[in-house]
Structure I
Amino acid sequence: MSAADAELDPIIHVPTRLRIVATLATLSAGDSLSFSRLQQLLDLTPGNLITHLRKLDEAGYVTSVKSRGNSGSHTSVHLTNEGRAAFDRYSTALRRLIDP
């Protein structure tokens with residue numbers, strides 16, 4: 001196993017979680033997406049998205065904020081600073097694997 005292999009974060013490396021983190025990383029720091037928009041962009045079922053978000057939340061990589069309004073509840077998801085740093089490390093390690 002190369003040094004770059006060891007640096008590939010197993011939390012992010014799962015394809016669906018990689019797609020979630022990569023999507024959220026395109027936003028400016030502090031910005032968020034609604035749960036439903038993230039689900040739509042990634043074409044995931046609600047249960048699948050919830051499962052992967054829970055794992056990312058446990059790692060401290062994302063947070064979700066639930067709010068209630070006149071039109072019902074709304075959940076927004078954003079990448080934490082720790083999640084952004086983890087994705088940057090992951091991306092760097094992946095680039096080293098691709099172009100040593």
Structure II
Amino acid sequence: MATVNTYIVFNGNCEEAFNFYKSVFEGEFSYFGRFKEMLMQEGKICPPGEAKKIMHISLPISKETAISGSDSFESFGTKTIYGNNFSVVINAESK
């Protein structure tokens with residue numbers, strides 16, 4: 001069976017959005033990680049303003065579908081640009 005997954009990038013309100021999605025779809029997060037938990041390159045630290053932001057979160061809403069997301073990590077030079085802040089991934093069983 002093919003799977004369809006959506007990935008959304010937020011500007012600091014990813015956790016709030018996913019808690020709402022969780023209440024609507026009545027599911028549980030399969031992954032929830034913050035930037036402070038991310039392995040940094042040697043000599044680098046996660047900036048305090050980014051530490052509590054969501055690095056990755058995933059909420060399955062059916063066997064075939066999940067919603068995933070993150071906050072943008074502005075210290076790495078990434079900004080959220082609305083309209084360009086999502087992707088759809090379709091995994092098929094064959095070509």
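Rule-based calculations on the coordinates, nothing more; no lab input. This one's a predicted model, so the numbers in the text were calculated from it and none came from an experiment.
Could you figure out which one of I, II the value 4.7 for mean projected area of the Cα convex hull in nm², for residues 39-86 alone was computed from? Traced to structure II. Here helix-only ellipticity at 222 nm (-39500 (n - 2.57) for each DSSP H run of 4 or more, over all residues; to 500) was derived from just one of the structures I, II, and that gives -17000; the source is I.
The maximum of relative contact order in percent (Cα under 8 Å, 6 or more apart) over structures I, II, that is, the highest value, falls on II.
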